[in-house]
1. I have 12.6 for mean count of other Cβ atoms within 10 Å over residues 347-354, calculated from one of the structures I, II. Which structure is it?
2. Determine which structure produced the value 21.1 for mean count of other Cβ atoms within 10 Å over residues 195-202, calculated from the coordinates; the candidates are I, II.
3. Who wins on mean projected area of the Cα convex hull in nm² among I, II, i.e. which is largest?
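Only the coordinates and a few stated rules stand behind these numbers; no lab work does. Bear in mind that the values here come from a model prediction, so they are computed numbers and not experimental data. Cβ atoms are built from the backbone, for glycine too; each structure is taken alone.
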Structure I
Amino acid sequence: MYHLFFDCKTDLFESASQKLDFLFDCTKREPERFAKFQDGFILYPCHFVWLNRKGKIFMKFLLDYIRYVLAWRKWRRKAHEKRGPGLKIGNLPELFRHLDEVGVRYVVLRWPEELPRSLEAEKTYVGDVDFLLDSDDLQKFCRAVTRFPGQVKTDIYTENGKMGTGFGGRLSYLMPWMAEGVLERRQLWDNFCYVPSPEDALMTLVYHFTYQKGLLSGLDTGLDGVHNELENRHSPEKAMRKLASAVGETLPEQMTLWSLHGWLVEHGWSMPYDLLCRWSPAKRNGWHDQLQKRLEKDLRESLHGCTNLLVFFLRAEAVKAGLEDEMTQELASRFRILERVELSAEARERVCRHTRGGNWGTARFHQLEEPVVALVCKDEHPQTMEGVDPKLAAKHRVENANVFFKQQLREQLLQRHPDVHSNFLHGSDNDLESAEYLAALYGPDFQDAIQRLHEMMK
């Protein structure tokens, strides 16, 4: 039975928009006077009248709209607390069809074959749906799913982690270039929902078990000789080998977290060192600590004794605005510039994928700003960390206070050039990050470059 509410003082509304405006005003003015009504929804206490067919259609639209407004408001509040939206959905076949109709770009990342296809099956389903979305479609997605309430839990991720769609905080679940590629190459599965292409399904699943699950995958690390007693209900090795066989790929014969990391390195899908260091403590386990220590050992050895190196990348918008000379002079006033490198297309791709956590977007201006020029510097007068906030130093793993000069320079440039929408430059925080940045910058010529820099520093 449907009811339509009217203002207690008057039943005169000239348009549907006036009804919506009145209801929305009620939600803001007197939310405590709302009463529970039918399928978990709420209506303002008022006079009721029976609805005809058009009235029922309008009422459904009204209820859907209010669900959306309240859900989006709750989503934004949770995002401010760095939490996911926690949406629950139902009637999945109709929901997926509707997402397609309204143009939401999404994929279900894993296990689509397990999803319930009927309302009855949803009652006993204990899993969740892992969505990867285009962040531009978040509001559209929220409005769509609130039309299909239910009991199926969701985890929602985007390419940039905004609005509570990160993994254990504001870090993106997949690096932006990975997520964008997955969405671009998505495929309709069994006329039901969109999923990653077969190749991307393999890469994302290996990445998921190697970095996002770690020891929770049930796989041995391959580094400490200790057998992992934890179990995973999806049998990771069987699932990954099945996908690999379908696309003609060969996974390591001895499947451990370390061997899978090596396989991802070979395929350009490994997690960068600087992202691993910033991985959410809530999502880390012993494997992440072991991997970080192993990578730090390899990076330190790759420098062959070079210390106090800093690598600065000048961003495209700043260089385009003619600020390269100004930034170079400022950096030269504090550091010794060893080399200037103009990045080729290949170098840009390597740097964007393997530095800054694979994310070269700017939070301030909401745009992608690629690095175009690199300045390799030597700090000949490193400063102690006396007077520096210990929490800030620990967060960035900084041991030289001069590293924070880049923040000062960035703020100065912003004040001098407020019309330039840029973050101007990005720089490494320590020697280990510098080693990773140099490897991305020089690619196959990395060792030759290290020898050259070593000679220049003598």
Structure II
Amino acid sequence: MSEPYDSVMSAPQSHGTQSSPAPAAPQPSDPGASDPGASDPGAQWSGAQKLAFRFLFVIGGGILLLSLYGNVGLAIIWKFSGIWWLFAQIGSYVARGRGVDIVLTGGGDNMWQWCMHLGWIIVGIVIVAVWTLLDRNRADYRSLLGLLGVLARFCLALSMIIYGLAKVIPTQMGFMALPSQQLQLTGDTSLFTTLWGFMGASVPYMVATGLVELVAGILLLWRRTALLGALLAIVAMGQVFLLNLFYDVPVKIVSGELLVVAVALTVPYLPNLLRVVFNRPAPTPVTPLPVAGAGRAWSRITGVVLKFAAAALMVVSLASTGAMTVYVIHTPRSDLDGIWRTTSFTIDGAPATLTQRDPAPWSNVAITLRGSESNAVLKSLGEGYDSVVTQEPSGKTVAWQLEKKGDVLEMRKHKDDAPLLVTARLDGGRLHLSATVDGKRIEGVYERRYMERDRSHFRLVQPDGDGGSSPEQGGS
């Protein structure tokens, strides 16, 4: 195996003349030239080190492939090949005495995912035991450790790029600006929705946090800048993991694993980092580990091409879909779209009271109809956000699934419910809604309601007074 680049560049050079060249130092034979898993016998690992590495490589590497690489694109393989199912059943029967269903959702932290991790750990322990019995004479596993580091670094890079782009192109929390998210009272909002609303309320802040993640991911693609990328990833993922944990965002497993990977990538540099922190003498550069399978030029070139091709393909795909999503989120496709407040509401022809029940009057209505009627793709994307939210005088809100057919809004609380048919008609700037609810005829007249947040903006100089955000105090 050839010497690492850093070792060659740091070797002392002879300054003798051509007539009296310095004698060449004898070079020891390379016992690992034909075996990428072998290393210098002088650096032989202890039995405890080799056992610890086997656990790291098998269990850690397996979780890296099954969980983190599954999160960035391999989920379809693990799902339909039955690999996830197999390990989830093993973990579930050991922990709970029964099987578990595999259900893919938009979030994570499901029971089957915890069981899948446990199942792999159980299988991994068996693999480690067999490996230890069959391979007790190996001097070390430096090249396999180098390979694991490359796979971990690339996975962390892709993950940071994905999450960073989702904020730089504000789609991850951007939907919180839709009318459907504006009426729910703060006290009735879950911790998850509170966090998403906080992030989505300020696009510049969301973009700034995304830039940190995106830059970290890009830096991780190159070995020479990987340490800086890993340190940025620790900062970003440390915050993300704490937010996910304490705001009950269902991505705790993946965010925690990404944080562990980012920390692990910095471990070889820890002594040097501590020297810098405590202003000690300049440290010796860390020599990169050999990478199993990278001993030939063609394999290195292939790896580099695949790495950057995958990253470029992901960036182009996410950027294009993200741009369309941002357009859809901010483009109403119907004049009905928006937030409306009632000016009159009658039930069977009589004015409704604040205490009216069965049915209660709709004091506010939020209709979300985004996208474009002239473009099938944009319309299809927009229909995913179609909804109606009604609010009673008490503040209680009800979310309805919406399907618009001409002047009729087909509203359902659940997918399989019979629709509530509501006729919607615009007359000038007023919205007229009518329907039959619980056998009673309801009719409401509404005008547009502008939310206070729409008047807020970034200010360096606050107005005099109590610092409120009313229009008289500097709102736009």
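1. Label of the source structure: II.
2. Details: I: 21.1; II: 17.4.
Among I, II, the structure yielding 21.1 for mean count of other Cβ atoms within 10 Å over residues 195-202 is I.
3. Ranking I, II on mean projected area of the Cα convex hull in nm², first place is II.
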